[in-house]
Structure 1
Amino acid sequence: MPVVVIANPKGGVGKSTMSTNVAGYFASQGHAVMLGDADRQQSSRLWLGLRPPAARPIATWEVNADMIVKPPKGITHVVLDTPAGLHGWRFNDVLKLADKVIVPLQPSVFDIFATRSFLDQLAEHRHAGKMQVGIVGMRVDARTIAADKLRGFVEGLGLPVLGYLRDTQNYIHLAARGLTVFDVAPGRVEKDLEQWQGICRWLDQ
């Protein structure tokens, strides 16, 4: 059962957007998906409450800020949204469960350097050998100088850039209805689905 953790200690980088859409992708593939939210803001849990009954089901993982437990039997794929400032024993508990870690990162010098020590922690963690780590550029145009700087930074760490997600209102409008880019007609979000291809391939590995 793959457990995908979405993590970055910096706030406002798009962790909940990434978490909900990863869960939406797994659900679109027919998997029994559970989405947990260890963030006190509970953005992903709120999103689940908005999800319409007709949408592909995504279960709620009862995770609180003080305890992260193993998911129940019958679930095949798990996504865990984590809080800003993740560190200490909570950081260790999350990584014990993780098979894959996605680090959403905006291409600003402040975000990049704020995330550097976290990426070093991931590399040095005792469970580092069993988990895969990938970076996703958030709210970025892959053709820009900012994207080049982000790519150069990440490649210097030996980590893959899984993709770049553009700054679009699609994510905001869909989130307000408990939906993802994988829940609507492909023609409505064609450009966004193209940007998700590399991320989805990595998730399926």
Structure 2
Amino acid sequence: MKIRVNLVSKDKPLIEKIKYYFKDRNDIHLIYTKEPLPIEDTEIYIAPVCYIEVLSAKILQNKGKFPIIFYGNISFLRKAFLADCSDYLKDPWTVEELSLRLTKLLQNINSIYTFTWGSISFSGTDIISEKGTCSLSYQELRIIKTLIRHRGDVVPREVLFYSLWNKPGFEKSRVIDMHISSIRKKLQCILLNDYSDEIIISVRGIGYMMK
């Protein structure tokens, strides 16, 4: 399946150059527009840095993180990454550099994770299995990816809380447990069998683990 990539540009010579360079790529479907497409019509944005506010608003409406490669003057680099972009192309950049950055981003998006209870992959805030797809909230996505990064180890609730808000959680807060419960229910909907005790393991008094 081709990944839809929305290249936002009003520079006709640049568009023609990119069209020619990517004409033999069979893993992506490049869509060229002057303004960003609706979020449901693409899997990746490549956009000028002037669209930070516009795209950030779109992502917030979708309640999650979305792959974006911004491009523009180096003075906007910090602002772009604070907006949680996936990558940044500093002027002047080449089509070859864009191709490398896009390929790397696609590899991250298309990573497949295999567990005893099945295999999953991610596309934006969607989680995908052989059976189907479900959408995660931004917080759920951060939690499950943190658990995957520490696969096989118990991740304390405090670490999971910090991964969401960059600050310690309240001792009696149940917010992480509520997110874990939601993630489990969503995963159950897209798995082939009942693995209710194996998806995310609770370790009493400490936290959670994916094995």
FRET efficiency 1/(1 + (r/R0)^6) of positions 43 and 187 (r between Cβ atoms, R0 = 30 Å, to 0.05) derived as 0.90 - corresponding label from 1, 2: 2
Tell me which structure, out of 1, 2, gives 1.4 once distance in nm of label points 7 Å out along Cα→Cβ at positions 107 and 139 is calculated. 1
Upon calculation of FRET efficiency 1/(1 + (r/R0)^6) of positions 11 and 163 (r between Cβ atoms, R0 = 30 Å, to 0.05) from the atomic coordinates, which of the structures 1, 2 produces 0.20? 2
I have 15 for relative contact order in percent (Cα under 8 Å, 6 or more apart), calculated from one of the structures 1, 2. Which structure is it? 2
Could you tell me which structure in 1, 2 was used to calculate Rg/Rh (Cα atoms, Kirkwood Rh) as 0.93? 1
Which of 1, 2 leads on distance in nm of label points 7 Å out along Cα→Cβ at positions 155 and 179, largest value: 1
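Computed from the coordinates by the stated procedures, all read-outs in this text should not be read as laboratory data. Computed from a predicted structure; not experimentally measured. Cβ atoms are built from the backbone, for glycine too; each structure is taken alone.
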